[in-house]
Structure 1
Amino acid sequence: MKQDCIQGKFIHLPKIGAVKLIQHRPLPEGFIIKTATLTRKADGWDVTLSLQDASVPACTPDLPTLENTIGIDMGLDSFLVTDEGESIPVPQYYRKAQKRLKRLQRSLSRKKKGSKRYKKAQKQLSKAHLKI
């Protein structure tokens, strides 16, 4: 991908052309854009840029020893337990959002398929799932 593809509020993508861009974070100096991935989500399109930094050395992993190794147990009762006994509870995002999802799903099922209000309810439901 060309390095001068981002110009102001637009990004130039191959085979697509200039696309309006809301850049929430500036690109770091000295980084090279390798690829751009477009994904469609409920709240719009996302562009994920893959960057390369020449100053990062190649990773050479150390051999495992007792000093540089930790044990993590992932389970159903708790999200994870470290080898020191520290326990982290399961984050229940879905359980907390079930009531709202139930209401939105019920609202969607009462709409006539293909109508404008059906599409609006569908978008609301997909945004709620995206948030979870």
Structure 2
Amino acid sequence: MLLTPGTVLPFAPKNRITLTGTYTLPLAESLGKISLSATFTHTDQQFNNHGSDLAFSQGAIPYNGSITPPTDLLNFNVNWKGVGGSPVDLALFMTNVTGQKYYVSSANGLSSTGADFLILGEPRMFGARVKVNFGK
């Protein structure tokens, strides 16, 4: 894609701010090391394409899929290294804790299909990881 001077760079928000805080529980070393963390990320609105501009400006569609709205996402992590003094590490995580519904782009199909399609952002997810350390 060739950009004309002065054109907004696609998928480049003006600001993105990420804050992470971690707290390690004051436990005996024999129990292992447990830490709790949270990450908050704010992303400003961003331009992704010009596919919906004309239809939106003429009132044919109720939103401009060319502009991705701002998002605020929160993620949590719990990490337990050396579970009970063992060689096992356990991690629990949850992403998009608040369950925010958002889209990351549009498919830009309005001119070819007569419909535009939004590409949705990641939903709330949670899971676990287990790691076994062999030798040192």
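Rule-based calculations on the coordinates, nothing more; no lab input. All values derive from a computational prediction rather than experimental measurement. Cβ atoms are built from the backbone, for glycine too; each structure is taken alone.
Ranked by Kirkwood radius over Cα pairs in Å, which of 1, 2 sits at the highest value? Result for Kirkwood radius over Cα pairs in Å over 1, 2: largest is 1. Assuming 15.4 is mean count of other Cβ atoms within 10 Å over residues 69-76 as calculated from a single structure, say which of 1, 2 it is. It was calculated from structure 2. Hey, relative contact order in percent (Cα under 8 Å, 6 or more apart) derived from one of 1, 2 reads 13; which structure? Traced to structure 1. Comparing mean count of other Cβ atoms within 10 Å over residues 5-12 across structures 1, 2, the highest value is found for 1.
In this comparison of 1, 2, the computed figure 73 for percent of Cα pairs over 13 Å apart, for residues 37-100 alone is attributed to 2. Here helix-only ellipticity at 222 nm (-39500 (n - 2.57) for each DSSP H run of 4 or more, over all residues; to 500) has been calculated and equals -1000, so which of 1, 2 was it run on? Only one of 1, 2 returns -1000 for helix-only ellipticity at 222 nm (-39500 (n - 2.57) for each DSSP H run of 4 or more, over all residues; to 500), namely 2.
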